[in-house]
Structures are given as structure tokens and as C-alpha cells.
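Just below sit the structures, each encoded as C-alpha cells.
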Structure I
Amino acid sequence: MCGIAGVLLAASPSDPRELNAVRRMADLLAHRGPDGCGVWMDQDAGIALSHRRLAIVDLSEAGSQPMASHSGRYVATYNGEIYNFGDLRRDLEAAGCNFNGGSDTEVMLSAFERLGIERSLGRFAGMFACGIWDRADRVLHLIRDRMGKKPLYIGLVGRTLAFASELKAFRAVPGFKAEICPEAVEAMLRLGWVPNHHCIWKNVFKLPPGSILSVTARDIADADIDALRAKVRPWWSLREAAKAAAEPLSNLTETEMADELDRLLRLAVRERMVADVPLGAFLSGGIDSSVVVTLMQEQSRQPVRTFTIGFGEAGYDEATEAAQIARHLGTDHREFRLSPAAAAEIIPDLPRIWDEPFADESQIPTLLVSRLARQHVTVVLSGDGGDEGFGGYSRHILASRLAPALRLPKLVRRAVAGATLGLSQDTWNRIIQRAPLSRSLRRELRGDVLHKIARVLDSADVLEIYRRVITLDPDLASRTYRETPDMPHFADPVSQMSYLDMAGYLPDDILVKLDRATMSIGLEGRCPLLDHRVIEFAWRVPASVKVRGGKGKWLLRQVLGRYIPKEYHDRPKQGFNVPVGAWLRGSLRDWAEDLLSERRLRHEGLLDVGYVRGCWMEHQAKRRDRSKELWAILMFQAWADQAKRMELPTEADGYATAPLGE
């Protein structure tokens, strides 16, 4: 796990001063790799690569990067882990390959030499973003893993191609102009994040998950950013993996499906426990993290170190459940209690850490639990990916319940929606509490939930339901999604929702959140539930085995039930929710009021003053919970302030420029 950067110049031979930009780029990524830095360049070819190292496997100099392959043909700067590198190494050794050290980087390069790049990628199980320079053909290959776990930004600055793990590194490239992309801002304010097909800066784009870009100096001589994007090609396709849903595991019983999932998860967890540094796990008390920690403890000879975040506010705290599971499994458990004061203290750090404006409020506990974990370990496993793969989000259940209602006349649905929205969320909460309903139903039927259902009730189809649910302000959903995603045909709404989440929400929000939070303090985050073998298996599991009886992740629950008593995990899904709505009316109110003041908004001229102030006043009066929309606006405002203050490092010294492969 590291930070990578590089430049390829159209001019040849190149000016070494231009190539030296990679030193400054690496300096801006030092937080991702505090254990070392390396720079490699070839002035004649106009290529330079840099690497910030977080040493995880093979802590010796034999694992340092940039690294050259044995023949010297390939030079790599690489961020991530290939978890099955041990098996690959044994296969390569049997084929006659020799190794100098014990790193997965050396195995990766040997596979490229022996099998070729794209054939090797199909053999890798892992997370990775890398720049590979082919010295024989003078081609730069930029590659990103299947699910988009590791980030890779690519930009064009004049006649220079630059790439890096994070956007802040581009400020070190001579001539880079940080011009805001209006379409990216609009999308961010609607969704809370900048989607993969946008970037906050013009002339920069994100390499899509499962894709590769191969370029030469000639390719960039007269190219623009759109021409570069057009050269991107997939080496793995989510769409092709999802099409397997048309051929479900109908030949297996549900017990056999659980057996196979258990086997795959054990393998994925075991491979991610390989490290030469201390290792632990995030434990929230939910299904996903509990499965991961359980299978870690099953395969560990000592107590697994686990970490969780607790809240003082009722309805948000899962720390008690996490502690129960930790005691049952016998883990070495630590907990951090998040107060409004602690949240306020780290808010100034958020724009700098996330680089692009980012407004998933669970970024706060994710960052704090990462900082807690880093005091004790260098690697953590997390449960990310279970919701997308196994039908775990409330919108998956909502879609499965609303799908039959879509057959009713639209006028009827609109009438019901209007009547529901006619009462405030607080009024509905009072009605529900007095109604003769079961305790579990009261927990499910809240005013905000009823309003959410009402706002999607007149949708034309499941795709429109998704657009409205995922958009912070459902009334503006149509302005966010202008194209229908390239989605296979699915007969059930759960698969449709899962595909949309896996194609967008997962890489653009969830994985960005985890990567920036962990890497901001040099902590590696690993996600067994995102192993491609688990994902490809999940697509063949029928939707009826994912969502059942109004609950998601039914099959995952069956696996977990083999190890933990049902009462420890058979609870409603809560998620990593944060009481930001209450905080904006309390401890964060002054901070927010300053960023959202009418005077400031009019002076900056970027946002609709009437809309922003209307949201703020409506939220303060408790007429409607507008915390999601407000948090997005606040994070954009805070990011814009940070962007104005960004400065380059004054000096980048002490980095070796070893002539690898000479």
C-alpha cells in the first residue's frame, strides 16, 4: 500500500527539470507511504516514476520501488497488494523464474515478463493501481484493479501526461492549472461525491475500475484529455461478471451455497492476513465486519485486534453490539467514543484528506477509527462490499417491496405520496409511536423512512427509484443522471439496485472514503468481501437468497450463524450513521452558519443562495431533515477554502534516483 506518481513527456530527449516534478509529487503523497521514497527516471525516454512506500510485505530494501523486472524490461511503481502472490510465485518458480526478495511487486513483474501484462492481470487477486513502463516498446501502462479499490488519477498538462494516487500531487506538475469543472461540482452537490466519470479539476480524469491505459510519448504530443480517455480499455468487466446472474446457482441447495460462500470468504480473509506488520480489523457490530472478524479469529492463533467507534446519541451507537461480538470471539478490542467536539476538531482536516469535495458524513468516524487503529496496527481488514454484493442496503429492500406497487396507476401513487408528505416527519413519528404496532415495525417505520418512500412512489421503474434514493435531494435526481448505465437485463429489482451500487456508489463513495481515511495516516485497508471471486460468486446467487423476509444479506447471515449465536447478529441494519443533523442544530451550528451565510454565498457566486438558505432554515426549524444536502454544501464550501490555501512543498530532497535495470 503506497502512493505513486509519474510523468511522461512528449518531448524527447527531455528536460530533467520537468522530470524532477515527480520528486515534488511524491512529497505531497508522503502520508500514503511514510516508510520510504524512490524515484526512477529515463531522461532519453522522457519518463519518470516515483513511489512512497508503506512497507507491509518484505520490509527489506528488496521490496523498495520503483522496481525493475529481472530482465530490466519493465519498471513499476505500484500501490496495493496481490493477495495470492504466494501461489503465483510457486507457479513462476516451477516455470524457471528466480526471485531476489519476498515482495508481491517482484512476483507481479515476473508474471508480466512470463505471461504478458493483461494475461497476468486475470491471475491477480488483489487491489492495485500501477504505472508500468515498458522499456523495450517505450509504452506506459496505467492499470487499476477490478473494483476500483485503489485510486489512479491521470492528467494532461500541456505536452506532459501525469498520473498520481491523489489529486494533490498534480499541483507539483509545472504548468498545472487547478480549474474547477462545473459539471463535477453539480454532481457532487446532488450525490455527495464526484462520480467516476467526472473530476473536480479540468484536464484530469480517474482511470475507471478494471481498466488499462497504454500510451507512448507520440500519443500525448497532440492529444487532448478526451483523446486520452478514448484510449482506455477494460481488462475486466463488471457487466460481464453480472451477466452471470442470468445463470444462477440453481443446481445448488441453499446450504451448499452457504458452504461455497464460507469457503471463498475463508480464502479471501486468509490471504489478506498475510503481512509482516501488525494486523487488525474494524468491527462495527454489523453483519459484514462480524463475518470478516469471525473468519479472521477462526484462522488466527492469537486474539485479533479489533477497533470500533461509539456514539453518545441513541439510535446511532453500535459499539455495544461490537463489544458483545468481540467478547464472544475473544478479540483484543478497543473502542473510541465520538463526541460532537471530537467531530468538530477534525472537520478542518477533511478537505485536505479527501482532495475532491466529499460529503459522506461517515467519513468522520471512518477517519477516527483509522487513527485509533494506526496506534496499534499497520493493516486492517474491513467489511466493505457486503451490502453491494449481497443485497444489504435498505434501498434494495425498498425496491423489492415497491416493485409490485409500480403496477398501480401513477395518479393513485401520487395521491398516496402527497398525503404522506403532507405531514412532517416529526408528526409521523408521534403517530407511529401511538399506533398499535410491533416494536420491530415501529423501528422500521420512521417519519424519514415514510417520506423517503413517498418521494419515490411515483417512479416509473426501479432505475428511477434508485436515482431518487441515491440523490441527496430527490426533487433534483433527473439533473444528476443524464444517461442510463450500461446494465445487463435483470428480472429482479435487487439485482438492478446492486449493479448500480457496485458500478457507482461503491468505487466513488465507499472505497474513496476508506482509502483516504486509512492512507491519510499510513494504514492499509483490506476488504475480503470485495475479492473478485466472492463478487463473481455473489452475482450467481439468486436475489431470493440475498433478500428474504424483509432482511438483506440472508446468505451472509447463514454463514455468520455458523460461528456466532443468532441473537448477536440478527438485528436491523444500522450502518455507520452519524447524527450530523442534530450536530448542525447544536455544536456545529456556528461553523455551518459561517460557511452558509448569505453574505458569503453572494460574494462567492457559486451556489444558489435561495436554495441553500432555504435548506438551512428548513432544517433549523425541524420541518424537514436536510442534513444530507447541507453536509454536501458545507463540504464543498470547506473544500473550496482549502483549495485556495494549497501550497507546494518548498523542497523535495533525500530521494534516490536509482538507475534500475541499467
Structure II
Amino acid sequence: MGEEYRIGGRTALIVVIATILMVSIGVLWNTLLSSRIWIFYNPGSVNCAEEFASLPYLVILLYVIPFKLLKGKLDGRTLTGLYAASIFSSYMAIGYGAFRIPPGIIAQRWLNPETISPLIPELLAPPREIAEQIIYGGASIPWNYWMPVMLYWWFVHSFFGAYMLSIATIWQKEWIEVEQVPFPQTLAVYEIVGQSEKKVSKSYIIGVVLGFAFQFIVFLTITFPWFPDVFGWRCATSCHGTGCIPSNHPLWSIVALTMYSKNPSLAALFYMAPLTTLFTSIVCNLFFFIGTQAAYYAGYYTGAMTMPGSCGRIWCGTGSLGWGAPFRWIVVANMGGGLGLVLMYIFMRRRYLAESFKAILKPEEKQYKAVGATLILSYLILVGLLSSAGISIINAILMPIMVWVLFFAAMFVFGRTGYNAVGLGAYGLYWLRIVWPTLPERADTNFALTCILMRQNGSDGLSLVWGGSLAASFAGYKFANLTKTDTRSLYYIMLIIVFLIPLVWWLTILPLGYSVGLANLPFYQSTTFVGDISYAADPQSPWSGIAPEVMGGGPWIPNFVAGMVVVWVLSWLHARFVAFPLDPYGFLLTFTDRSMAEGVWVMVTAAWVLKLLTLKIGGSKAYEEHGVPVATGFLLGYALAILAGGVISAIRFFIPF
């Protein structure tokens, strides 16, 4: 696990101070953003399944630029610590999902006082008269009510962070050092360091200019009605940059042509993905278009042609492409495919896993023993915390395991493409049908809290804390590998970070709410303080995620098993035969619901063509000296435009214009 440069106490102090500043300022920043801006121009995770975090770019720039101007030598240890702090903060505290739980639980006190609220113990949310104080402000904080709630959620989020960090630490050598999983989003941030150590290349500058120009024009387009609609953003375009085909368009008759991405930042990320993954996705997309059209002519998906955009054709009901027969792609890819990938990977890496556990038991391997002890202790504490809230012991035992399964599967695709295709969409509740083979008519505390937590934090995006802890851990280790920083000491730094972030979040949001009143701030209307999440606790709601047969209108187990089998076959063939051109990651990148709904096939194709041409014409030298700098420069410009848009929007709260 060790590398070259150990992280010392000075770096740890810098990281702690930086984390406190990032979380507190980030929370304050977010509260000043309106609903249209907050989700896609906050400093944390944005743009739905892209899960793009701008904060690490800003933090590394603020560290690198002074050293560049003074011609000093960068400290890789401090850089790595700051990057880890920024990426954990992005996913655990200041992304769009970080305000969903516990706010969504607390909001049930006034949104559903007669139904869901009685099922929630005061350990998770204070009484209604206390909970409402944070909305209107003007009162002193009653710590006797808020302290147990704050401590509970602090421990839940922190120990989930420690649990995920320990798992990532066990796998980091295989993923980062042996397999060299690229993690494009981390590579893009590190390129700032690489460019600072030499004369900044023209290719990089071109990429920065293009990325900033594109995203800032988008910001101006959605903010100011008078600004010309350069990219057609106001016409049939979702907020994350996905265009849909209107019913009067000649291409409307192509059933699978639900959406197409207009967001070139995805192409920049995919450009750094393995060619085999991109090629697999292209092959699978051809099957998707042809197979869906054939199924339509055979009498399936006829209802999809009367549905608008991504919601209709991908998500809505038994006639949708995601849920409808014969394919039921959400069941195949998000559910069966994700589980199959994790099971197959563990089977194929069983020797590595066995050696890791042997190292944990060896007295001389103190680092591994600490990781193993943290993993076991955090898991046991999580089981205790979940069961103390009223969740059954069997659900409390299984929840951390299944949360890890879903997001570990997500990391295979995210780590190679920078796109969270699997772990966004709340499709990690299928295992609960073993607990509840027949859904209850009415929810009790066990059902309500299990479904709400699994539907939100447990299976729906990196910025809902739990899954983001795993992603941030791998990203931190990837950055350490690039800076040649010791991963032993980094582990302890990241352990401090995951316990610090939730506490700072609470110590920022509570005083803010009681002094100003959250209802007086722009972000309030776009968060789950007013967004009802009780549907997750409704056994009859098709959006709860626990009843695939309700959405699919029929049996789903065959498609679930089929997804596992397909991934197993692709995994085995990809590992057994070097020349085999397909891998399971491209399969999941294609058929998961977010990929279909966000139309990423366009950017996958563009990235594959551009990367292939670069390598064919100029070889690996052209790819490294021109291709990667343009792509990573574009992402830096994209991040700066997001930050600039957020700052301008925050200023508009104080000075309307």
C-alpha cells in the first residue's frame, strides 16, 4: 500500500482546516442558489449521472497557481490531501443530493403529519413544532431536541463513510496499481498539476476556452431570457443537456431514439475511457436501436410512441423501454447486471481477496489490521444505528451490504468512464422482495424507513453521501497514485475527513436555519425540505423502487437473471481472451436507465471516433500530448463556468439583476 511520500501532521492540519472551510462555505453557497441553478451550478456534484464535481478543480487551482507564479515546488502530499477533502466534500455535503437526507426525513413532520411522521422516531427528526423552527428562523436553537438528531445522522453518515473507505482501501491496490482503472474525472483534475510542471500546452488552453465558452453560454441562456439560444437549450432540452425528439419530427418513428445528449463534457470524459468499453457500448447501442424497433413491429412498446421524451419512453409504466416487455432493460442492467458484475468480479479475484484478508490477520501488517478493524466496527455500528431507528435486524444487517453491492457495481463503470450509469436511479431495492415477497398494505416504521433510506441514500446517486464515500475513496487513492503519495497515511486522513464533514454540515445548516430561516433562502424551494419523499414508503407507489412488477406490469425475475448471465459471460470472455472486443462495462453503460434517458450514445460515439482517429493518425504520442490535454482542459473550463454561474447566481440574491 505504501508509495513514496508520507502525509505528515502539517498536511493533516491543512486538510482539516480546508475541509471545514469547504463544507461551511459550500453549504452557505448552495442556500443562495435558486432551484433552476442549484442542481446544476452548485460547487459539488452536478449534472445527474455525470456526477461532475467542480470543487476539486477550484481547490487544486487555488493551490497550484501561487506556486506556479512564485516558481515554487508543489507538495504532492498536500495536493493529495486537498483533493481528497474536496471530492469527499462534493459528494457528502454540498452536492444536490446532500440536502435530501436527513432534510427529507425531517420534512415529513409538516408534509405528512398524519401518515409518515408518526412512523419516524424523534431520534431521526425532532417534533413538528421544533422542526418547523428551522424553516422560519428567529428562535434560539433548542439543543436538547436537536443534539440527539444531529448525533444520529452524524454517526450514520460518518460510519457509512468509514465503511466504504475501508472497502475501497482493500481493493485499491488491485484497482489502482494493478488494473490501472483510469477514473477520468480524477485524471482531469490532476492534469492541472501536470500542466503546471511544464509550459502549459496550447491544446490544454484551447480545451479550457472551449469548455468555459460552452457551459457559460448555457448558463446565460437559462438565466437571461434575452440571451440568444445559441445551442437550442430552450427547445426540447432537459436541464442536464439532453435533447428529445418532438412528435412532429421525422425521426420520431425510431422507437429507441428517446433522447440525445448535447453535453460535450461527456465526450471529454468518455475520450479517456478504454476503447473496448466505448466499442462495446456502440455495439450494444446498435442492438438497442435494432432490437427495440423489431420488438415494436412484433407488437411491443406500442404505448411508448404516445409518450413524450425520456420520462415517457424510458421510465413511465409497462409500455416504457426501461420497464416494458420483452427486454425490461432497467431490470436487466441496473438490477441483475450490477449484482452479476460484483459476484463475477469477486469470484475472479477471489485469490486477491483471500490474500487481503490474510494480511488483515497478520500481526506485522498493522495497516491492514486497522482497515479490517475499521470495516468490521463500522459495519456493526451501522447495524446498531439502523436497528435503533426501528428497522428490523435482518434489514439492518443486509442494508450496508446491499448498498455496497450497488455502488461497487457503479464504480466499475464510473471508474472507467466518469459516468455513474448504474448507481443513479434508485434501483437497489430489489433484494427487499426477499424480506417482503408480498408487499404490506400499509407501511410501518420498518418498511417506511428501510424503503426511504434505500431509495434515497442507499441507491440513488453519489451525492447522497453513502455511495459518494466509496467513489471519493477510490478517487483519492487514484490521485495519490498519480502524485506518488503514501496511501497508508492517506487512509487515516480520509478517515478524519469522513467524520468531520457531516458534523460541519450540521453546525452550518442549523445556525443558518435558526438565524435566517431556510424559507427565506432561494434553495429552499428546490430541496426536500419541501419536496415530499413519502412515495418511497408507499407500497403501492411504482416510484418506490421496491416493486419492479408494478412498473413492468409482469414477471421481472427472468430479466433479472438474464442480466446476471449476460454480465457473467462478458466478464469471463473479456478476462479469458485478450482479443475479445467486448466487456461488461460497455454493456451496462448502454442499457442502464440513465444512459438511455440522457442519450449518452451520441457522446460515446463521438468519443470513440475521436479517440480512434487520434491513435490511428498520431499514435499514443498525439493522444497524450494533444488529445488528453484538450479533453481535460475542456473539463477544467466546464468546471470554471459552473463555478462562475454559481457565484453570479449567489450574487443575484443580494443584488438582483
- Message: Quick check: 1.00 is what I get for FRET efficiency 1/(1 + (r/R0)^6) of positions 8 and 112 (r between Cβ atoms, R0 = 41 Å, to 0.05), calculated from one of I, II. Which structure matches?
- Response: I
- Note on the structure: Value 25.2 of Kirkwood radius over Cα pairs in Å was derived from the coordinates of, among I, II, structure II
- Message: Among I, II, considering only distance in nm of label points 7 Å out along Cα→Cβ at positions 368 and 632, which has the greatest calculated value?
- Response: II
- For FRET efficiency 1/(1 + (r/R0)^6) of positions 224 and 496 (r between Cβ atoms, R0 = 35 Å, to 0.05), which of the structures I, II scores highest? I
- Suppose you compute distance in nm of label points 7 Å out along Cα→Cβ at positions 464 and 528 for every structure in I, II: which one lands on 4.3? I
- Message: Tell me which structure, out of I, II, gives 18 once relative contact order in percent (Cα under 8 Å, 6 or more apart) is calculated.
- Response: I
- Give the label, chosen from I, II, of the structure having the highest value of distance in nm of label points 7 Å out along Cα→Cβ at positions 560 and 584. I
- Query: For which of the structures I, II does the calculation of mean count of other Cβ atoms within 10 Å over residues 200-207 return 18.2?
  - Reply: II
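Here helix-only ellipticity at 222 nm (-39500 (n - 2.57) for each DSSP H run of 4 or more, over all residues; to 500) was calculated and came to -11500; which of the structures I, II was it taken from?
The read-out comes from structure I.
Throughout, read-outs are computed from the coordinates displayed, never taken from laboratory work. What you see is a predicted model; the values in this text were computed from it and never measured. Cβ atoms are built from the backbone, for glycine too; each structure is taken alone.
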